[in-house]
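Student: Pasting the structures in now, so scroll down.
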Structure 1
Amino acid sequence: MSTAFWLDNFGIPVSLFEADERVGGVINTTLKDGFLIEHGPSTLQGRTNELLETIDAAGLKDEVLYANDIQKYRYILKRGKPVPIPLSPVSFATTNLFSLSAKLRLLGEPFIKPSGETDESVADFVIRRLGKEILDYAVAPFVGGIYAGDPEKISLRSTFPRLHALEREYGSVIGGMVKKMFDKSKSPRPKLFSFRNGLKTLPEKLANILGDKAETKSEVKNILPPNESASCYEVTVEKGGTTKIIKADSVVVSTPSFQTAKLIEPFSSDAVNDLRTIEYTPMAVVALGYKRKDIEHPLNGFGMLSPPCEPHKFLGSLWTSSIFIGRAPDGSVLLTNFIGGSRHPELTELEPEKLAELVHSSLEKLLGIRAKPILKEVYIQKKAIPQYTIGYHEKMNSLEEVERKYPGLYITGAFRGGVSVEDCIANGKATAVKISENFSKQNNVPLREAIDV
């Protein structure tokens with residue numbers, strides 16, 4: 001969507017084919033009984049210029065809804081209670097989230113030599129530099145809540161490149177972070193936001209701008225590379241039982257990796273094999289609505305994460321109506337909960353009603369809930385989030401080789417370059433710029449003129 005939108009904005013002829021009946025993929029928002037429910041991603045952060053530029057170019061600035069200030073407060077579950085994450089050196093020194101030995105362990109981090117490993121797991125890195133307790137009650141909950149992943153398998157280099165760079169550049173994570181704190185050239189911390197009517201506002205707006213250039217219920221069956229008899233790519237598209245062949249100078253494949261593997265089979269067996277080994281974790285989103293008077297906890301924050309060393313089955317709970325206004329009817333609250341992932345993939349096989357009851361029974365004790373939910377909505381994605389595991393970087397090398405061999409073929413998506421909505425939009429625009437540059441060279445016109453066509 002991002003690539004197609006920017007190509008159209010640049011004046012490059014484009015067609016987008018979406019197999020589903022709606023655009024947006026896992027981004028979807030519904031309104032039920034006054035509750036505004038996100039089926040997948042819930043927030044954006046504005047840490048990339050590309051996201052902000054896309055919102056501006058799409059005319060959505062007036063639809064942006066910033067999070068309440070309360071969102072900066074976040075909780076980690078420990079021994080059956082939500083414990084606030086410390087936000088300052090003083091609160092870190094006094095928090096009971098970490099033991100005294102764990103706090104003292106951090107003082108030695110700047111003296112630990114960097115590892116010679118080119119790729120190591122998040123767990124190995126954190127234990128080596130920060131200690132097991134920091135992994136258990138800080139990093140592992142974050143990896144589970146954001147990536148639904150296992151820190152023992154996730155690649156630090158591929159998933160947290162900035163953390164990886166701190167050790168390489170400064171020799172110390174804490175030392176590097178302190179130096180960056182005093183860097184006057186750094187940008188202000190981006191604000192958390194969504195849209196008044198939810199995140200689906202963005203893909204739907206982009207689709208409306210593209211008009212009939214974006215076709216839904218249109219499945220791409222195969223892609224053939226240029227050859228001696230055809231100087232362009234041939235894309236076979238099936239819609240409503242009718243098949244058509246599209247000829248194109250450039251093709252952007254942004255399907256999930258397991259579908260991309262099928263589509264690029266004529267191009268490279270090595271890349272296909274690498275794509276097929278990328279794992280996806282299943283995820284269930286359980287939205288529960290309650291009367292505010294029936295919850296003892298003040299819900300004064302973004303939400304809470306559950307560490308894998310704690311007994312609770314869910315990965316995290318967003319206190320959605322605390323983060324944004326207009327997410328629940330007056331006198332009610334909306335809690336958006338995540339369950340499954342690599343920690344408990346089997347739970348996504350349960351019936352929606354059982355999933356809702358499982359989450360409610362945990363929240364009941366943790367938040368002091370005195371009544372049953374007045375709203376229960378469950379959304380299950382069997383292949384929700386691609387996992388950047390150890391060796392991921394090498395897998396991407398084969399894709400780069402395919403793109404070098406076949407100019408005009410671009411392979412992108414959430415499995416490459418970042419799983420977040422923001423990363424996908426940034427990569428989408430970057431792809432559009434590459435295509436535009438090639439367009440301008442082939443047509444002997446400056447890029448600016450190509451964009452202004």
Structure 2
Amino acid sequence: MNFTTNYILENYILNTKWEDLPINVQERAIVCSIDLMTALILGSKGNQYKAGVSLAKSIYRDGNNTVIGLDDKFDFIGATVALGHASNSFDIDDGHNMIKGHPGTSIIAGILAAALEKDITYKEFLTTLVVSYETAIRSGLAMQKHYNYLHSTGAYGAVGTSAGVSRIFGLSKEQLNNALSIADFHAPLTPVMRAVEYPSMNKDGVPFGALIGAMAVLETLSGTTGKTHLLELDEFEYLLNSLGEKYEIMNLYFKPFTCCRWAHPAILASNSLINKYNINKDEIVRVNVHTFDSATRLSKIVPKTTDEAQYNISFPIAVGIVDGDVGIEQVIDHNLDREEVISFMNKINFVVDEEIEARFPAERLCKVEFILENGTAYMSDLFAPIGEAKDNVDIKWIKEKFERITKPLLTKENQNRILSLLSNENNVSMKKVVEIVNDCLIEYAYI
């Protein structure tokens with residue numbers, strides 16, 4: 001293997017300024033910030049976050065950083081651990097088709113914790129998000145090609161986290177190179193297809209990726225040395241040469257439903273049939289879902305936990321048919337035993353469609369057939385998820401998502417208060433941002 005240390009990546013991470021970014025990339029950074037706050041707000045109500053907070057309290061010392069949804073204060077690592085258990089908790093975060101995972105959720109914990117630790121402005125936070133996304137996604141592309149194995153979110157998240165935290169902590173390019181090396185070397189394996197078939201809080205490995213990325217920076221500052229990271233390999237020079245010209249953050253997709261992206265096309269296709277033909281859902285006796293192989297491998301068990309409900313194919317389709325939506329109220333633990341939804345799960349059959357399979361992972365497609373009790377059959381059009389990169393998700397789209405998804409947790413007034421704060425780059429401190437979000441959450445009676 002031939003490694004070349006020319007600091008292209010390091011200089012990009014450390015020297016990029018907000019004013020250097022194209023207008024569409026600036027807007028996308030704001031879109032990502034609103035979407036990640038949506039994920040953290042929902043995550044603050046989940047059992048995974050409870051576990052992360054408990055761990056942080058038991059191991060890490062007190063600090064001055066207040067995290068989302070709590071009055072408790074943590075040091076930098078404690079905040080990273082806690083937030084790392086929130087961001088992916090309800091599977092509502094962004095994704096990137098070609099790395100088959102979720103870069104935003106993998107970097108937000110460490111970056112937000114560092115932003116609180118150093119009390120940076122929202123504008124600097126947004127800039128850091130951009131360079132961290134660009135690092136994490138390129139790292140994911142390199143990992144999958146180099147190892148020929150589907151490392152999921154936590155793996156490249158460690159590298160993206162170390163990039164953002166290093167920038168906020170003011171490391172030199174040499175120190176940053178060292179931190180990237182440590183994060184890349186120790187990045188978790190995260191065998192995502194195991195989590196697909198056996199869903200649990202293991203999921204995408206986000207908490208461990210966040211912790212490793214943050215620790216890589218502290219290890220560097222403490223004198224630990226590393227050497228080389230994958231993006232220094234000559235074979236990945238093309239990924240670095242496009243920095244500042246091609247923005248992978250523009251290739252993200254955004255999720256309208258609190259479940260695995262692979263179930264989204266079937267939810268949309270099912271709702272389209274119901275609306276188009278004015279179908280009474282009680283008349284449906286069979287649902288045939290034509291999709292790609294990986295989607296059919298998602299769990300089909302009757303879920304007992306939120307994680308089992310999200311990393312599932314039958315449950316979100318069934319609850320989407322019954323309720324017309326899949327949000328926090330549909331996947332929260334105490335709403336999982338609804339007999340009507342469980343009955344619909346038993347009506348769903350899955351078929352691997354070879355044409356659809358051939359177009360995966362660049363496209364995630366599906367069509368659904370309903371068989372009614374009178375024998376009538378209806379087949380949907382071919383559906384892709386909404387919020388894809390080609391859909392050019394803008395601030396208006398992401399605000400509408402925020403309002404719909406957080407409705408059970410925030411008053412309309414408080415939704416507007418948070419959106420007003422996050423919708424433009426500004427010099428408000430990140431401590432103040434989190435304080436305002438928490439004020440909005442705490443005063444409302446939530447789930």
Structure 3
Amino acid sequence: MDMQTILEWYKCKACVMSVEIQPDGSYGNIRVAAGNKAHADDVAMITGHPFVDDTPYEMSFPKDLNFEDFCYRSAIKHEQLHTYVNLYQMGLWLEIFMLPLGFQCENKGYCLYAYNVSPDANTSTMSDISHELLASVLSACIKLRGAQDFKKGINEVISDIRDVCEARRCCILLVDDEEQTCSILADVLGPGVDKPHGASMDKSFYKVASTWEKTIAGSTCLIIKNRQDMEVIKERNPSWYESLSKATVQSLVLYPLKNNGKMVGYIWASNFNVEKAAKIKEVLELTTFFIASEIANYMLLKRLETLSNMDLLTGCRNRNAMNNRVAEFDLPDARKYKNIAIVFVDLNGLKQTNDREGHPAGDRLLKRAANVLLEVFSGDEIYRAGGDEFMIIALNTSMSEMEEKIAALRNVSEDNKVSFAVGLCFDDTKLDIRKAMHIADERMYDDKDEYYREHPERKYR
């Protein structure tokens with residue numbers, strides 16, 4: 001029976017793949033030996049050229065290391081394969097079936113590749129997995145959903161994934177394309193592995209991470225198992241290849257984490273057990289789908305929490321955050337502080353600016369004032385109490401240090417053309433924050449009165 005007769009049985013898109021086997025056991029050229037009408041029509045629609053039998057597979061499909069691995073495992077190792085993947089860059093879901101074929105040819109193997117493409121995920125297909133894989137995915141979902149501490153839950157999941165991969169290191173890196181920054185959400189090392197020094201999570205590392213999506217080249221993930229795969233990375237991304245070589249990374253699994261089309265981050269496992277590559281891909285193919293969703297929800301809640309506690313005009317914490325913070329000092333945990341310093345600050349001249357120059361000018365004055373406070377009281381808690389008034393909480397400090405900061409505040413204020421009335425209360429005995437706030441507030445108004453006595457021409461009521 002010839003290839004075309006076999007293909008005529010399939011109404012879905014189907015083709016026969018040929019895989020060349022090298023003397024060292026690795027694979028060489030991979031070609032589409034023959035295709036049915038549905039496949040030929042699909043190739044013609046995508047490429048704009050008619051399909052031709054026995055051509056390099058890159059003429060029908062994008063070059064993809066994972067696809068090549070599937071072809072090799074089916075055609076050469078005679079494995080029956082099925083997977084369901086999210087082609088996130090194309091907004092499509094792809095269901096793949098690969099069956100080994102018994103055609104005889106020296107140094108070459110064959111497999112049948114049948115596939116279906118749809119724009120939406122099929123939940124029935126996603127759940128049609130082995131009991132072992134289902135247990136791994138379900139365990140991850142339960143740990144993420146059931147954890148009261150999200151970071152603890154995500155670390156447990158990453159620890160489980162590291163165990164599955166038998167990897168030296170497993171990590172989740174969050175990326176923020178708007179701010180061009182990245183940060184590690186979870187990082188688990190294997191037994192006896194020292195924490196790598198590596199690059200810091202700053203904009204320079206973001207530049208490295210921002211190249212990964214292009215390096216993955218439209219695939220669902222990147223799996224580097226051997227020297228042959230590493231050479232592909234060397235060709236696609238030389239700078240990253242050098243970085244991996246310096247870090248003695250010999251094998252790598254890298255999965256993008258996307259939610260609703262937006263990149264959330266990446267999960268990777270380095271120096272993993274390459275003999276388990278197939279199982280690892282199956283586990284991560286679905287697990288990352290849920291991890292990305294949970295991370296997106298977590299980040300949304302964190303952003304909403306930040307917005308609810310931040311004054312959007314000045315970038316300082318708002319009055320709601322201040323009231324909640326003050327209430328925390330009623331708890332026994334507040335006794336851990338050696339002392340507390342409260343500073344009340346009132347911006348002089350805001351009403352005058354609003355009345356004479358308009359509220360936009362007043363807003364600019366408030367922003368300048370806030371920037372001064374953020375510069376001088378860096379590391380302390382700064383709140384906009386309301387209107388033109390701010391409060392600073394400094395913990396485990398000293399009276400001399402606070403006096404130095406207030407002196408610096410007056411100097412920096414003059415340079416930035418803003419004027420403050422300031423009141424300070426330092427408490428290293430009872431740590432009564434409300435009493436300290438009352439005293440600092442009174443001293444601030446005394447300072448304001450003194451300011452207008454010295455500058456009566458600036459008084460504006």
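Where a number appears in this text, it was derived from the coordinates with a stated rule and is not lab data. All values reported here derive from a predicted model rather than from experimental measurement.
Student: Taking -14000 as the value of helix-only ellipticity at 222 nm (-39500 (n - 2.57) for each DSSP H run of 4 or more, over all residues; to 500) derived from one of the structures shown (1, 2, 3), identify that structure.
Tutor: The value was obtained from structure 3.
Student: Follow-up question, since we're still on this one. Supply the structure label, taken from 1, 2, 3, corresponding to relative contact order in percent (Cα under 8 Å, 6 or more apart) with the calculated value 19.
Tutor: Answer by label: 2.
Student: For which of 1, 2, 3 does Cα Rg over 2.2 N^0.38 Å, calculated from the coordinates, equal 1.38?
Tutor: It must be structure 3, since only it matches.
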